[in-house]
Structure 1
Amino acid sequence: MNRSFWVLLHRYAGLMMALFLIIIGLTGSILAFYEEIDDWLNPLGSHRHTRIAVQVKPLLDPFDLCDRALKLAPHARITNVDLNPKQDEAYTVALEPSTNPSTGQPYELGYSKLKLNPYTGGEVENSRDNQSSEQTGYFPLTRKNVLDFIYALHCQLALGETGALLFGIIALAWTLDCFVGFYLTLPKGRSKHPATTGQQVSVAKQPSFWQRWKPAWQIKPNASAFRLNFDLHRAFGLWTWAILFIFAWSSVMFMLPEVYEPVMKVFFETAPEQSQSSEPATPQFVSIAEFRYAHIIGKRLMAEQAKRHGFAVHQESLLSYDDATGLFEYIVTSNRDVSQAGQTGVTFNADTGALVKLDPPATGELSGVTVQYWLMALHMASSWGLPYKLFVCFMGLVITMLSVTGIYIWYKKNRAARLKRKGVT
């Protein structure tokens with residue numbers, strides 16, 4: 001396949017993706033500062049968090065808070081315990097309906113979360129008014145749901161699973177097109193018969209590869225509108241190629257794991273799949289007292305794994321129970337994780353306390369895990385603080401600019417071709 005084929009492929013693949021990438025770029029620029037914008041829009045708190053006045057007295061134990069939540073919601077059950085209450089935020093308890101013994105069906109709760117004052121255990125105002133935007137709709141847009149809408153646009157065009165699949169396909173096409181676009185910036189090969197006016201040109205006098213490639217990295221500010229758009233498209237695509245590829249491939253990771261995972265297994269070491277138990281666990285209600293005991297086991301197992309693998313636990317994050325498997329998972333943030341979110345975990349049997357698996361720290365164990373967590377951190381701007389958030393915001397605008405200039409280049413070339421066919425000069 002000659003170069004013209006790849007030019008056409010890049011041109012029309014880019015045209016197909018352009019609108020989607022404009023939406024992804026603009027929304028991504030906003031979402032880089034999700035928390036800061038949310039705090040500005042909702043200074044007293046949003047559905048994500050509710051502000052609480054900091055007090056001198058200590059915070060209540062998270063298991064005590066969960067106990068109080070179940071007394072306020074007697075028809076609910078808890079399968080996740082947040083182990084890290086915040087001093088200035090209401091403590092959020094995720095609830096699931098328990099089973100009605102008379103009908104064998106789950107109770108109708110009407111809410112899925114309950115927020116408590118972490119100092120007193122009392123329910124905060126409007127804590128049960130937390131239906132998700134997917135259930136209630138995004139319109140009318142308000143201060144509390146506008147970022148949810150932007151996030152849904154970014155991830156799935158606000159179309160649910162259909163939009164997520166569509167964006168996954170676009171992300172895969174974007175990933176492949178990154179390589180096509182890079183190839184097209186490379187200089188064409190030298191002529192096999194370089195000659196001018198019948199005289200052979202010395203090979204030594206021919207420009208080097210870099211001399212021929214250098215213009216692709218440059219922008220001529222005083223050029224024509226078409227040339228300026230072409231230079232912006234080509235040069236910015238080159239200068240930011242690595243991060244563009246990271247955004248594209250990490251989007252595949254989020255949206256099309258069935259494509260991402262087999263590819264990564266070819267190149268990187270990943271965690272082995274866990275075999276399913278031959279005797280599946282019987283679903284059961286787990287009391288807060290059992291969570292307390294599981295917490296002790298989880299801390300012990302994590303300390304053993306930390307010593308064995310040479311990492312240090314910074315803070316606890318979550319203790320969860322899966323009644324389908326009968327397993328607890330204890331998650332912490334370690335010194336080898338790449339963000340503040342808990343990424344290191346131990347999974348153990350609820351009946352015996354035996355370790356089932358270690359979810360290793362983000363770095364230093366398995367190369368595939370390291371790459372995955374770095375892709376997540378770089379995509380979501382969860383590392384390196386404000387400077388990287390500003391860079392991600394900038395890159396969202398770059399993605400938008402590349403799409404707009406790509407449309408402009410296609411339009412001008414298509415228009416020129418139509419005029420040529422009509423014989424117009």
Structure 2
Amino acid sequence: MTAETLCVGTEILLGNIINTNAAYLATQYAKLGIASYYQTVVGDNAQRIRECVSQALGRSDLLVVSGGLGPTQDDITKEVVAELLGRKLNVDETSAKRIKLYFDRRGKKMSSNNIRQALIPEDARIIDNNNGLAPGVLINLSAKEAAQFGKSADNAPMILLLPGPPEELTAMWEAEVAGILQKYTGQVIYSAMVKICGRAESEVAELLDDLIRSEGDVSVAPYAKTGEVHVRVTARAEDEKDAKKLVKPVIKEIKNRLGDSVFTTHEETSLEQSVVELLLANGLTVTTAESCTGGLIAGRLINVPGVSEIFKSGYITYSNKAKRKIIGVKRKSLEKYGAVSAQVVREMAEGVAAYTKSDVAVAVSGIAGPDGGTAEKPVGLVYIAVSVCGQVTVKDYHFSGNRAKVRESSVASALILMRQCILEYYSRLTFGDNENE
């Protein structure tokens with residue numbers, strides 16, 4: 001089965017709202033094993049909507065239309081579709097009662113135009129909307145209707161009309177639509193995500209080349225993120241249980257090849273969450289000292305629930321004076337090496353760790369641009385230091401892009417270095433223990 005998405009609304013074309021429905025529907029098609037090759041946005045114009053619907057029905061098995069089901073004059077989706085198919089629009093009494101009840105419960109009078117939301121093309125299936133007014137509509141085209149679009153009776157397409165508000169569309173899909181469509185596909189697609197840090201996308205792709213190129217039941221696809229590479233592993237099967245069985249050994253193989261670079265196999269887990277979980281698991285407190293990132297590292301960490309147990313404080317020491325007075329960077333170091341240097345960022349990490357008595361400290365200083373760079377220290381040069389129980393690691397980075405991109409890359413690299421240093425610290429402890437035995 002192939003599905004096509006048509007989102008109706010002039011406000012989307014004008015950029016007044018972001019089209020999140022198309023992205024959501026695309027992920028849901030994939031979960032059901034439905035292929036999708038086209039997404040279209042069209043304004044509230046009857047002729048253009050008609051043209052888009054006609055084109056979609058000629059090339060796809062399922063057309064999902066979101067938007068245009070409201071009570072106003074520019075909400076014309078159902079009218080256009082009904083006219084195109086030659087079907088009458090009739091008031092569905094059950095839907096009309098639900099709409100009236102909606103207003104009664106809120107102590108409001110229902111406007112006369114709201115009854116338009118209860119108009120349903122004849123011989124269509126109604127999908128209840130428990131989060132709004134306009135019901136969804138599923139239309140199975142007859143052989144005669146399918147012939148209009150060059151389709152046979154055995155290949156007659158379907159039209160699914162859904163409300164535009166994302167919270168209504170999402171709830172309706174999960175409550176009813178997914179179950180309806182699964183009966184047509186007979187398959188589900190299950191995806192899992194492997195998240196990797198500290199390796200370039202090209203390196204990951206090379207290490208997983210045979211898995212990526214494999215044409216078996218499981219597909220592997222890498223995606224680059226700032227400081228991270230996400231690898232989606234997807235399998236198609238008759239049910240989710242069988243699909244998970246196909247995915248499991250592939251994930252295991254990826255973890256074997258990439259080792260500690262894999263920081264999670266849970267799609268919802270962020271890099272900062274994995275760092276906080278590592279700190280919590282080892283009972284380590286943490287403090288940040290930031291210059292060019294201006295508190296962004298602390299912000300990422302504080303986004304994680306439960307971080308209050310281990311996050312002590314964060315300092316934005318932007319000026320040289322702040323570096324000296326607050327966290328103890330030596331005046332001589334600033335004068336000799338400059339604020340953006342390995343020596344100064346080391347002293348920032350050591351100083352803030354000692355001052356706050358934190359087990360882990362991360363410090364960053366760099367030139368985010370667009371000004372301030374020199375031949376010796378160009379824009380994009382950033383030094384990051386991490387102290388773990390007194391052991392300090394300093395690295396220099398050369399980022400490209402605008403000021404925001406340099407800062408974003410610095411934050412990601414700081415989190416990655418924190419994670420790496422903590423893992424290496426405990427690895428050395430374990431190795432030492434084994435040696436003593």
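When distance in nm of label points 7 Å out along Cα→Cβ at positions 230 and 406 is compared over structures 1, 2, which one is greatest?
Values: 1: 1.8; 2: 2.8.
Greatest value across 1, 2: structure 2.
Given a value of 10 for relative contact order in percent (Cα under 8 Å, 6 or more apart), calculated from one of 1, 2, which structure does it belong to? Write down the numbers at each step before the final one.
Values: 1: 19; 2: 10.
Structure of origin is 2.
Tell me which of 1, 2 gives 84, 50, 45 when you compute Cα extents along the principal axes in Å.
That value comes from structure 2.
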To test your reading of the models, identify which of 1, 2 gives -13000 for helix-only ellipticity at 222 nm (-39500 (n - 2.57) for each DSSP H run of 4 or more, over all residues; to 500) when calculated. 2
Any idea which of 1, 2 comes out highest on distance in nm of label points 7 Å out along Cα→Cβ at positions 70 and 366? 2
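Every read-out reported here was derived from the displayed coordinates using simple, explicitly stated rules and does not represent laboratory data. What you are looking at is a predicted structure, and each value in this text was computed from that prediction instead of being measured. Cβ atoms are built from the backbone, for glycine too; each structure is taken alone.
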